[in-house]
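These notes open a run of structures that come right after.
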Structure 1
Amino acid sequence: MKIAILGGAFDPPHIGHYLVASQVKENLKMDEVWLMTCYSYFPEFPIKFAKITPYEERHKMASYFKKIGIQVSDFEGQYNKRSRTIDTLRLLYKKYPQHSFSWIIGSDCLPSFHLWNEWRELVQKHNLIIFPRDTDFKTLENRVREAFKLRRIPPNITIVEGDLMVSNIASTHIRNRVRRNLPITSFVLPEVESYIKKNRLYI
């Protein structure tokens, strides 16, 4: 199977994540898209994620996406609690050699991609999917080549194009809205909103 992976903290998961996952599946003819909750801090960005909701709660919220056609994976919770992207991909191919995996990267991550662990191996040896997080489509290819230090885009790197719906919704915004007692109904699934309220997250 052709499987695309959208990794993230999902603290909390939101509609923007669904827009990315669903459009990658449709536009690139993927058999499945997996939302993969990182187990621990992103090792590439330890300061940004200095405080993070426990894995079990974040994974539980992500699991509600199963109801709308997106698979949810606990692979890192089982096999890679360091949550290094390069290690996760290596382990996936070792455990599931019959599948082809691609890692989805939002264009907002491009400026800091050089901080990712063994980023050159990711670019050279793995399938990467770049999804725009803004409407500046014309410069996206140049931004990808600059971030990945490439003269041209190789076959293992795909930039999602076409009539796309992009979003700048961020989990940080949702957490801030909860702290300010503002509604989040438009940004998350109803089950996620109920879970946040029931477990008094982000207050």
Structure 2
Amino acid sequence: MQRGTSLVELMIGLAIVALLFVMGAPSFFSWIQSSQIRTSAEAIQNGLHLARGEAVRRNAAVRFQLTTDVTAACALSTTGGNWVVSLDDPSGACDSVASDTVAPRIIQARPAAEGSANAVVAAGQSAIVFNGLGRVTPVPAGNIDINISNPTGGACATSSTAGMRCLRVRISTGGQIRMCDPILASTDPQGC
């Protein structure tokens, strides 16, 4: 009786594993790119919720700003994946320590590199201010959209069945914040 495997059996097993890996690699790559988009979208949504909650808690205007970075050289940007929640405009001082008394009175800041380095943001505006009632001020003409994609992963999916899923964070004129999928119909609970 022979025990173990022969070289031929081992080579066939390795060939099968390699074939399965080659077939699964594109789906895995798409999943990684989509998860970076989701991480960025969730971080932005959390920052918006923080700003709105702090505005209600403090009964004061609190700002959510997208910035170029979170250093002393930061500037507001509609394409920045970094964000700062503060009471004042943090331009040029995004690296300030969180403080309720020292300008720009930063509550929290988040660099885009934390879990979503490849995600790209395209927002309708760089700063969103919530008042003490949790509403956007000044009242915008329509919803404010922040689109998140990942160009390193290719184009966004055009159907709900395959491809990299780009997301949108939408802030309504009344201050509601939700994450949605732009390729789904607006009648779908997950659609925009």
Structure 3
Amino acid sequence: MRRFLVIGHRASTSPTFPLDDLPGGAGRMDILLNAANAALHLAHGLRRDVEIAMVLLGPPDPPRLVRWLGHALRSYQPDIRSNAALLRRALGHGSRVERETSPGILASKASLEEALDRLGPAYVYLKESGKDIRGVDLPVDSTFVLSDNQDLTADEERAVLARGALVVGLGPLALHTDHAVALVHNELDRRLPWT
């Protein structure tokens, strides 16, 4: 199983965020939804062995955790506006008890630390200064942790590193979140024994 955990520092936690202004009015929700597309889509289908989790930390009611399970998704489209509508439905559930709000989409009120504890068992923290991914043996069942367009805070980084995360970089240049997800997939796909 491949898992991605993306922290959205300004991402709206309101179930009424504007679908027509995902970058501004929704707190850069576009970054999270593009990352979800990169994690879940193939040219002609979905990656069924992938999960992407989003920790939303923006107003008005943080923190929120929304998980997208590739093997169970039914209404997942390539356009981020449609998927934003699914995310809005998920944000309507404000309980700490996780609940499926649409097929393959689970929502709850949970912190980054709680999200990390639900995912795992091994963590890979994607950071520009990390060891080059091409020279690192990666755990088979990993959760790749990355952020939106802001670096993790010192407390967030401590929470990730406290769980024994391997710190890995994807190259010499800073990348968009969705591009980083695509490169991780490419690297792992190349390591698979294709027949």
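Points to keep in mind about this one:
- Test item: Rg and Dmax of the Cα atoms in Å calculated as 16.5, 51, pick one of 1, 2, 3: 1
- Given 16, 39, 31, 13, 0 for P(r) over Cα pairs in 10 Å bins from 0, in percent, for residues 57-136 alone, calculated: source structure among 1, 2, 3: 3
Bear in mind that the values in this text are calculations on the coordinates, not laboratory data. Just so it is clear, the structure is predicted and the values come from calculations on it, not from any experiment.
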